[in-house]
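Derivation of every value follows stated rules applied to the coordinates shown; laboratory data play no part. Here the structure is a predicted model, which is why all the values come from computation and not from measurement. Cβ atoms are built from the backbone, for glycine too; each structure is taken alone.
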Structure P
Amino acid sequence: MSHPFSALSPDLVMSAVESVDIWPAGEPFALNSYENRVLMFRDDEGVRWVVKFYRPDRWSSEAIQEEHDFLTELKQAGVPVVAPWRNEQHVSLHTYQQFRFTLFPQCPGQAPELDNPGHLFALGEVLGQLHKVSSKKPFKHRGTLLFAEGVSEAEQRVVASPWLSNHQARAYQTVVDKIRRQLSAVHVSSDWMIRTHGDCHLGNVLGRDEAFTLVDFDDCLMAPAIQDIWMLLPMEQPQLWRAQLSEMVEGYEETLPFPHQQMSLIEPLRAYRLIRHAAWLVTRWDDPAFPRAFPWLAEAGYWDQHIRQLEQQLLQLDQPLWLA
């Protein structure tokens, strides 16, 4: 059975874009994206665009629209994000044949340099601006970060996959069960839950000259503010981490008090992401792009390494490096 994205030919992409009265000047160029299909093109007036085709059956149309409306809200409030293009009827989510798609103006630039204090300050400033707006109301159709529930769902997907030997499956379930028990005891105040970017790593921040823009809100969800901060710092180097964090805090506090009380969530969030990422790879294996990009998933060595990584992370839940 072919994957739905196998029908997304260059001709179909061109026809979809033309269906909303934007006229590409040449074939679109595929960008590095796996969850969705994202392509860049230049229109007949020389304007650069990015078109995103959403993975079928992942998000509801209501959830995608809520992402779009969030981006528009942020843009109107002056937060540096890329809001989706809307046609004359103010529609941002379009459909062509079996695909839902959206167009964005291209955002040029490079990721921040973490050894540049000015970049760190600017990055903190952007995140403070984001969270000031995002804390005003909740999502209704997007997900919520729930530690134990998310780990259990991911574990089921991994164990049901064909990749782990019986020995590996037992070792995996043992360490994941211990992590789940640890995460179940983590207190997350309901007051901490706000609308977040959700996947805020350096690859999703672009800019130049200390002016940065947040891109790719595909994973936006209700979560603590620290979810948008911890992935940006080299947590395995405590001294460097502290110095870089201090610069980000200064920028953040231009707008909001920094959420120092959420720092205890960093290692639980890291454990959660490690478990969820492996499950994501397993779940997407039927997409031909994944075996090509991640061939090591089918190798026993990967799962041995993943289990060791989870065992090491279990130790960090008790003695976080960032407290050293």
Structure Q
Amino acid sequence: MTTARKQLISVDATSYYHCVSRCVRRSYLCGKDAQTGTCYEHRRLWIEQRIYALTHVYCIDICAYAIMSNHYHLVANINKVQATALSQHEVVERWGRTHKLPVLIQRWLSNQLSDKAEQEKCVEIIETWRERLWNLSWFMKELNFDIACKANQEDNCTGHFWESRFKSQALLDEKALAAAMAYVDLNPIRAGIATTLETSDYTSIKARLNALKNQQPTAPCLHPFIGNPTNKMSNGIPLRLIDYIELVDWTARQFREDKAQMNQHLPAILARLDVTQTNWLKVCTHMEKTRATAIGTRTLALKTKAVLNKERLHVYHLE
């Protein structure tokens, strides 16, 4: 039986989630259909641009992404604190970037409301939008709906384009977050459609490398690395960018037999995360092949089970 989304996603358990959305019947999202010769490569840009656009609306931070031939991956951070801190006008401004505002809200913006009932109704609508701004399901829904409409229009057909639900895995700690991000960023290399990180098109790792090349502090629209996990004043990924790049580069070399011996030494970050080489590689190659709905230590898994009000929790133990 399908598990309710509220028993899979809870910011009280963790704000980080690995999400996967797949096309129905293995339809092509992008890439080239070898049987018909039809090229759908341009659809990768559709979804990348849509992800970027939605980050300016939703309080959902994108840590990593990879757009493949019939599915895509996201590692997202639910930023409830940011959504809660928005003023009512900021909520309306964000929502209005991609949605048509009701006449009542337009009148509210123009200070044209005539009675208390209208004012209360506006507040009710705005608070509903605020809740949606940090709702991962709403983010994924709007991302998938837009792409499905454009693809069906291009294919001159109707019906479902995506599977009914996106798959999500809770990332319970820093180790799980790093593993999921590396798994996502290395998808093109594991699939054999890219040979290096720099040529892994439509991935967050390429976007971050391009930003470094252009001497930008961080890649536009992506959640930044802040380095110090104890820095409560900064909002970002609690790792150093250079450590993460070295980690992903080292992991990529292990996937290729002809380059497995290029680097015999583990990056320092693995030691600091207290993850063994064998377990790290297992997670970075089998994350989707398990039934796990959460990834993290046993201690955090027990706490998460209580938060989600579940008797059982399928956890991939990364320790």
Problem set entry | Among P, Q, which structure scores highest (criterion: mean count of other Cβ atoms within 10 Å over residues 10-17) | Q
Problem set entry | At a computed 0.45 (FRET efficiency 1/(1 + (r/R0)^6) of positions 114 and 306 (r between Cβ atoms, R0 = 25 Å, to 0.05)), which of P, Q | P
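Taking log10 I(q)/I(0) by the Debye sum over Cα atoms at q = 0.10, 0.13, 0.16 Å⁻¹, for residues 66-225 alone from the coordinates of each of P, Q, which one would give -0.55, -0.86, -1.12?
Details: P: -0.52, -0.81, -1.03; Q: -0.55, -0.86, -1.12.
Corresponding structure: Q.
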Problem set entry | Test item: distance in nm of label points 7 Å out along Cα→Cβ at positions 50 and 202 calculated as 1.8, pick one of P, Q | P
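For distance in nm of label points 7 Å out along Cα→Cβ at positions 178 and 242, find whichever of P, Q sits highest and give me its label.
With respect to distance in nm of label points 7 Å out along Cα→Cβ at positions 178 and 242, the highest-scoring structure among P, Q is P.
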For this session: Work out the source of 57 here, i.e. which of P, Q gives that when percent of Cα pairs over 21 Å apart, for residues 90-185 alone is computed.
Result: Q
